[in-house]
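Next up: the structures, one after another.
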Structure I
Amino acid sequence: MQNLISEMVEHMAHSSGELARVLEAERYVAVRMSDIVQVIPDKMPSFDGGVTAIVDNTQAMGQNLVAYLNSIADLQETMAAQLSILIRELKEAEEE
């Protein structure tokens with residue numbers, strides 16, 4: 001039983017590590033996009049697409065930031081679910 005629990009913990013740790021890698025990649029994209037936004041000049045530049053292009057790009061950046069924050073929330077929920085399963089299994093093992 002202990003080996004089974006150890007294997008479960010090992011797999012859960014591996015999956016949590018992979019989720020963290022994905023979130024790190026998404027964080028990198030969000031940071032780079034915010035760097036780009038900071039470089040935009042304060043005065044109105046002339047873009048080929050006009051104001052519509054600026055609004056579209058700003059909206060896309062906002063959506064990426066929201067997706068990143070949602071991914072962090074999903075990671076927290078997944079880790080909480082995995083830990084609750086692990087704690088339940090450990091309690092059952094102690095009772096036996």
Structure II
Amino acid sequence: MGEAWNDRQDTSDDKSTLELYVAGDNLNSRRAVANLDEVVRRLDVKTKVLIVDVLKEPKTAFTRRIFVTPSLIYTVGGRQNLVVGDLSDVNGVLEKLRT
């Protein structure tokens with residue numbers, strides 16, 4: 001679906017990436033994308049954002065071991081966090097990403 005960078009300053013040498021995996025344009029997918037926008041806005045590091053539609057790119061999802069959508073993978077340095085769901089608990093998502 002696309003990728004972008006948020007406009008935060010890069011405060012570390014670690015590059016971070018948010019990969020959101022959705023299935024088409026259903027309600028949960030749209031909610032997850034909207035909530036991801038809020039997460040990115042409130043995240044305090046420069047982050048590359050990638051949104052993958054698993055219906056269009058099933059091999060990518062399989063390679064990343066994504067079997068449930070929506071799913072968000074946050075990668076920073078060599079560490080990854082996985083959040084499953086529509087990201088509606090933005091504070092909880094941010095807390096999970098920062099641990």
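Any read-out appearing in this document is the output of simple, stated calculations on the displayed coordinates, not a laboratory observation. Given the structure is predicted, the values throughout are model-derived calculations rather than measurements. Cβ atoms are built from the backbone, for glycine too; each structure is taken alone.
With distance in nm of label points 7 Å out along Cα→Cβ at positions 28 and 52 derived from the coordinates and found to be 1.7, which of I, II does the value describe? Write down the numbers at each step before the final one.
Values: I: 3.5; II: 1.7.
Matching structure: II.
Starting from the value 2.3: which structure in I, II was distance in nm of label points 7 Å out along Cα→Cβ at positions 60 and 76 calculated from? Each step should come with its number before you reach the end.
Values: I: 2.9; II: 2.3.
Derived from II, not from the others.
Which of I, II yields 13.4 for Kirkwood radius over Cα pairs in Å, as computed?
It traces back to II.
A value of 57 was computed for relative contact order in percent (Cα under 8 Å, 6 or more apart); which of I, II is the source structure?
I
Which structure, out of I, II, was helix-only ellipticity at 222 nm (-39500 (n - 2.57) for each DSSP H run of 4 or more, over all residues; to 500) calculated from, if the result is -32500?
Derived from the structure labelled I.
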